[in-house]
Structure 1
Amino acid sequence: MPEVPARLAELKSYLDALVQRFEKPGFIPDDPISVPHAFDDPRDQEVIGLYAALLAWGRRQTVLNKMEDLCERMDYRPFAFVRDFDERRDASALEGFVHRTFQPVDALWFTRNLSAALERHGTVENIFADHLPSESAHAGPAIQGFSTTIMGMDARTPDRLQKHLARPGAGSACKRLNMYLRWMVRPGPVDFGIWSRIRPDQLLLPLDVHAGRQARALGFVERKSNDWKAVRRLTAACKLLAPDDPARYDFAFFGVGAHDEPLADEFTGGNRLDRSSLPTDR
């Protein structure tokens, strides 16, 4: 591990304490990750977890209610439902499913194309990892490849599905897909650690309004936009603190933000980290 400047070492101790506080089983019930935790089969976990991550926006309880509805529509067998999806037989199960801008047509085409991608790649893990060179410093190519694959499974796929499939190439922070990869790749009391073809050190921080506000307050990010460049810079800074597991700090940034708690004064305002001492990318 490279030498960490004294000020950054102090901040690491502070953030590590926040991670230890929030990365506990008690985090699970009120979070969308509770949806895949309700299943025992890893194949069900990765499939329903993908839906839960893609739909994880808005009030968390609303997301959980919508996912309960979707699980029921899938007869609580998400992997089998998607793998064996037949539009003539199964499309009716998705009729009327809506969450914010995710409409029944999106549910139909995403499920239809994911089914075809599973037939080609075998598992959701492979859909991502087949696009990720082992030497890649981060999982961006896996996310880009996944979204491109799903959109490209059928030439008739409506363009509107693209807005639910973020891509680094479009500059998106890819928050929900980065969160999904954290769930599947990292071992721990909250995450699953059931994938092996993507390493924890290749994960990127899921960046949203909550996490971005905390990261800026601490001096980790200066960019005003929560975009792909901001994700790369935040992750590069976190890799100085935990080279093998930078995404662990998602629990610190998100935990404090989601609970609307103030950060320690000794690390904010005029005391925040000097961003010029951190790498811009890694």
Structure 2
Amino acid sequence: MSYESGVLYVVATPIGNLEDITDRARRVLAQVDLIAAEDTRHTRRLLTHLGITSKLRSYHDHNEAQMAERVLASLARGENIALVSDAGTPLISDPGFLLVGAARQRGFRVVPVPGANAAICALSASGLPCDRFLFLGFPPRTSAKRRDWLTQVSMESATLIFYESGNRAVSTVADMVSIFGASRHAVLARELTKRFETFLDGTLDSLVERLRHDPEQQLGELVILVEGSRRSDLVAREAEEERVLAILIEALTLKQAATLAARITGGKRNRLYELALRRRKKGESGGD
């Protein structure tokens, strides 16, 4: 296998079981001049398992800007660099975007070395629709911001995929119950490809109770998959938006009512304002 000079390889590594690494990834990691790793301790264990002694450098959120320039300088000298995350495919809720973007802008070749990805791994075994999905990464940490964020995708018809740490799983799924509804179907995937791999599926309200009463399910990181909104959900949501708007119109200007109704229900302000205008015109004309 021959290699060019000055190439950045974006290498996927196993998400749990070290045997899942591809032969191509193994060869690349063994032959590059440097491996830029999110956590060198974690990557060192992988390299030791593979018998690889390539040089390691730390590359994470807190030193990304500084290290990106060093990696780019190494590429300019003709060195080959491999970028890896703690587990799975780099840049998917992990550092690397700045480096890959800068490398392309400066004309360096960027080569993906595909492999494991927790989101796709979980989706493939979830039983939820896979023809259309939306990966959203980690939700905001505070409940207020998280609820606002979830509201923005609550009417999305695609399967929704989230990452979450186990210690925030209960509060996050509880917020999903509030925003998506208790009966929305979901799947929780934990310890993927490892010995204690677990898939829990059911309605959101049943899953949050399972999490509350089983501390073991709150360990590590989870992939949370939620079925997309159905047409009946959209009809119910719009009916609630219109109910709130009708109440507010009685005491506020149309713009104020539409803005506040949007904030309360998560609806679109422009749609609600147009609806308010139609209601006023209809009332002024005396139409039935």
Structure 3
Amino acid sequence: MGLFSSPAMKRLAWLTDIHLNFLEGTACSRFLDEVAREQPDGILISGDLAEGHTIETCLRMVAQRLTCPVYFVLGNHDFYFSNFRDVHRTVRNLCHAQSNLHWLNDGGIIPLTGNTALVGHDGWADGRFGDFFNSDVDMTDYFLIEDLARIDSHSRFEKLNRLGDEAAAFVDRLLPEALRQYERVILVTHVPPFREACRYDGEICDDNYLPHFACRALGESLTNIMQEFPAGHLTVLCGHTHGRAVVEIASNLVVKTGAAEYGAPAIQEILTV
């Protein structure tokens, strides 16, 4: 089954940070069967499905167990033990082979209903929130992702900046066009684009953690765009922090961050659009 073709109302299951590689035995199949029993018209996954060396296997299982369209972005864990180039190539080739898998970085503007569209980009924590150079947080990313390992902090900061800027540029290109055509847009990304949506244990992350857990460049783009389209409405679905949050950034801009626990994936929400 491919892209949506009907303007009728849709039920979408939102998942995030499901980390299927942490599931043993039949646990992965059981979880995916649980999602399938909801009979959604589509699946939205806001990153961290697996790791770089298991992403293809896990996505194949997702495609087989969930026969409706699956729209996803990649999270930081999805590049562990690999690099951006190889994972991107693997995922792109797999999506070409599996008609119900759709990586949103390549997806453009996807109509969901007559008044709602979907866009998405992986995103990345860009280091610009908080105090990057005095942070003592050693993200596993900086050891297990080849592009971020074995470089000094200034080089890493510049790399994170570029990754955040890529997400912002993607949104600057697609979101205004989507809002010209549709009243409502859903944006799926992995990393919260606002400080307020970056929560852990119910609290906003502090300046020690924020550089690694939020993307300021993307948030600034979203704020500017939604100011230009006051009649439109944007819902952002993200994850990464494993802490739940629902934040109204503006009257037409809401961010939902999903909760997660390793080894216990869950459906975040069934959205009706």
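Here, each number is a calculation from the coordinates, and none is a lab measurement. Please read these numbers as outputs of a predicted model, since none were measured by experiment. Cβ atoms are built from the backbone, for glycine too; each structure is taken alone.
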Among 1, 2, 3, structure where distance in nm of label points 7 Å out along Cα→Cβ at positions 99 and 131 as derived comes to 3.9: 2
Entry that produces 0.94 once Rg/Rh (Cα atoms, Kirkwood Rh) is calculated, selected from 1, 2, 3: 3
Mean count of other Cβ atoms within 10 Å over residues 123-130 derived as 26.2 - corresponding label from 1, 2, 3: 3
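One of 1, 2, 3 was used to compute mean count of other Cβ atoms within 10 Å over residues 115-122, and the result was 24.1. Which label is that?
Numbers: 1: 15.6; 2: 19.9; 3: 24.1.
Computing mean count of other Cβ atoms within 10 Å over residues 115-122 on every structure in 1, 2, 3 gives 24.1 only for 3.
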Distance in nm of label points 7 Å out along Cα→Cβ at positions 43 and 155 - highest-scoring structure of 1, 2, 3: 2
